[in-house]
Structure P
Amino acid sequence: MEEQNNMEDLKKIALHDVHKSLGAKMVPFAGYLMPLRYSSDIEEHITVREGVGVFDVSHMGEFFLRGPKALDLIQRVVSNDASKLYDGKALYAYLPNETGGVVDDLLVYRISQEEYMLVVNAANIEKDWQWISRHNTEGVAMENASDRISLFAVQGPKAAEALQKLTDIDLSAMSYYTFQQGTLAGVENVIISATGYTGAGGFELYVDNQQARSVWEAIFEAGASFDIKPIGLGARDTLRLEMGYCLYGNDIDDTTSPLEAGLGWVTKFTKPFVNAAQLAAQKKAGPAQKLVGLLMEDKGIPRAGYEVLNAEEQLIGRITSGSQSPVLNKGIGLGYVQTAYSQPDTEVYVGVRNRRLKARIVKVPFVK
């Protein structure tokens, strides 16, 4: 009975019934009922790598920050330098906390000089909102638009060609991490963003919930000749893992160091931000451990929580994400290991149940 109540507490995305009618297996994820898969994870994964697929990721959070001090607030709470943005440009960053960990990772979009959109992880919407609000000491207007916006990620090498039928915006001319607002499938003010979480190329489309269904149907009509398919969270996880992208809650969280997680590239000490001094000191000292890619040489899958051992069977780290790579047909994982063992081609072992399986540290992405 308790599980029944828990299921009733879960939020539903705008197209919940559409996904059920498509045969999706719906599962609880980050407080929402979400499509896990429609056919098989491997089939959906290959569809995105080789063709085009559509994820409904409307559970993600969207905040709008507006006003003359919006940039100042963003600069204070995010690690990356948002002053480098121009209208129609986005960047990846994280929100550092005061104890050396990560509140969340996110995207920052500059709509205009005084308007920005932040895209945050679904499980952290409330936490992030409270965190940013706490630092909003100069009256920046904040809107949490998460419940009114649907987000579709149209991903894969054929995404631009499939979507081009629906808009006058030249999609092939859009560079990575830029976006435009325009008409798509007859709907105005769609944010079309050349971003994604798959490494396969494509676009993310932000639409009002009321237009979500008509846009979704138009995407599938336009993509029919490319064998477009709906894709679930199962394939989303294996796709991001093949690229070595962090997943909040697995590879980074409130306790993990962003520098150990390899996020130094979005940590800009050219401006003051939350906990910058402690992170700068850690950078100078050098991280004690590092997040690395592990490629299994023995047959087996490195699951989150499994131990990483050296040749002497000493514990040197732990797996944070792992799966079978559909492209490589081998077990792959991300995990933290002591810095001494973090060099590519270092031989390590993963403790899988009662066995020690050989693995190798590799540079991500796993799939080029």
Structure Q
Amino acid sequence: MDKKIPLHDLHVKLGGKIVPFGGFLMPVRYSSDIEEHMAVRKGVGVFDVSHMGEFKLEGPHALDLIQRITSNDASKLVDGQAQYTCLPNETGGIVDDLIVYKIRDNDYFIVVNASNIEKDFNWFTKYNTKGATLKNISDSKCLFAVQGPKAKEVLQKLTKVDLNAITYYHFAIDEFAGIADVIMSNTGYTGAGGFEIYVDNQHAEKVWNDIFEAGKNENIKPIGLGARDTLRLEMGFCLYGNDIDDTTSPLEAGLGWITKFTKEFTNSVNLKKQKEEGVTKKLVGFKMIDKGIPRHDYLLKDGAGNTIGKVTSGSQSPMLGVGIGLGYVTKDFSSPGSEIFVDVRGRSLKAIVSKLPLL
């Protein structure tokens, strides 16, 4: 049974088309995907992504647990800094990708993907052998991603915190829209700038309404998951379940930058060996040369028709006006400029491997 997010009825009232996603009923669009995509790229839009999971991790052993199970080095974090990382599994793949927020020493806030809340909580619990205090607070939090070049000026009307001072992957906890202890985080998933606002459920509707009131002159719009997908795809950001999963290694997925061998973590010995020996397949971004839209699981081929991989995410780019995608290809075809072909219903359509972001 899919769960409803706290503001479900509000989204229905706003005309949101509701679809099941990651175990939740979520608004996929309110108007059109292209209109909403452009609103975020050029103005400001708000995603209700309250389906995401949040954990509190506290105590003297909190950092030790994070270090043992995540690939990035959380010892480098300062108070008010966030870090993108992943949970490697024991067989070379990824349990989930996540964000670790350091509030202060011994006090961390963890944000995980909606479909993996239970899986991740069990993973943390399995390795929590030294007694850090771990709480799943997902059901008590709402999360609004206010994104776009005008997001900052809209949000600044609702807080005394200087939002210019919160640089990428940093956050502040302060009063927002008259509510105390709200997390304002610069960790966007769209590449358009903006902030994530974490607020307790009981204040969610007030905060949502205040954001829209503050953004009236900027023509602020509610945005669904459809545009969220095309926005992140233009940036080349991975979506768990599509581009990374239990079978893809962080090194194959281009996440070597969050895989730090300065410490030991789950499966680090094998991942280090993989790094030294080199991967055989890599996740790449590509743009269509021929007219057509790549879709998840379409085969990727070389000029001779041999299969060299498959599409993991694909769509029409509203900004570029061409089909774009992410996919795994053999190492020989992973360099930018490599010519590849997408099998679109039996037709071989030309594409070119491109550097990320694709915009």
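See the values below:
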| quantity | calculated |
| --- | --- |
| Structure from which 22.1 was derived, mean count of other Cβ atoms within 10 Å over residues 202-209, options P, Q | P |
| Given 2.2 for distance in nm of label points 7 Å out along Cα→Cβ at positions 34 and 274, calculated: source structure among P, Q | P |
| Label whose coordinates, when distance in nm of label points 7 Å out along Cα→Cβ at positions 90 and 234 is calculated, return 4.3 (choices P, Q) | Q |
| Answer label among P, Q for the case where volume of the Cα convex hull per residue in Å³, for residues 178-225 alone, calculated from the coordinates, equals 99 | Q |
| Label whose coordinates, when Cα extents along the principal axes in Å, for residues 282-345 alone is calculated, return 39, 25, 22 (choices P, Q) | P |
| Source structure (of P, Q) for mean count of other Cβ atoms within 10 Å over residues 290-297, computed value 16.2 | Q |
| Of the structures P, Q, the one that 0.60 was derived from, the read-out being FRET efficiency 1/(1 + (r/R0)^6) of positions 42 and 82 (r between Cβ atoms, R0 = 41 Å, to 0.05) | P |
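Coordinate-derived values only; no laboratory data. No experiment lies behind these values; they were computed from the predicted model shown. Cβ atoms are built from the backbone, for glycine too; each structure is taken alone.
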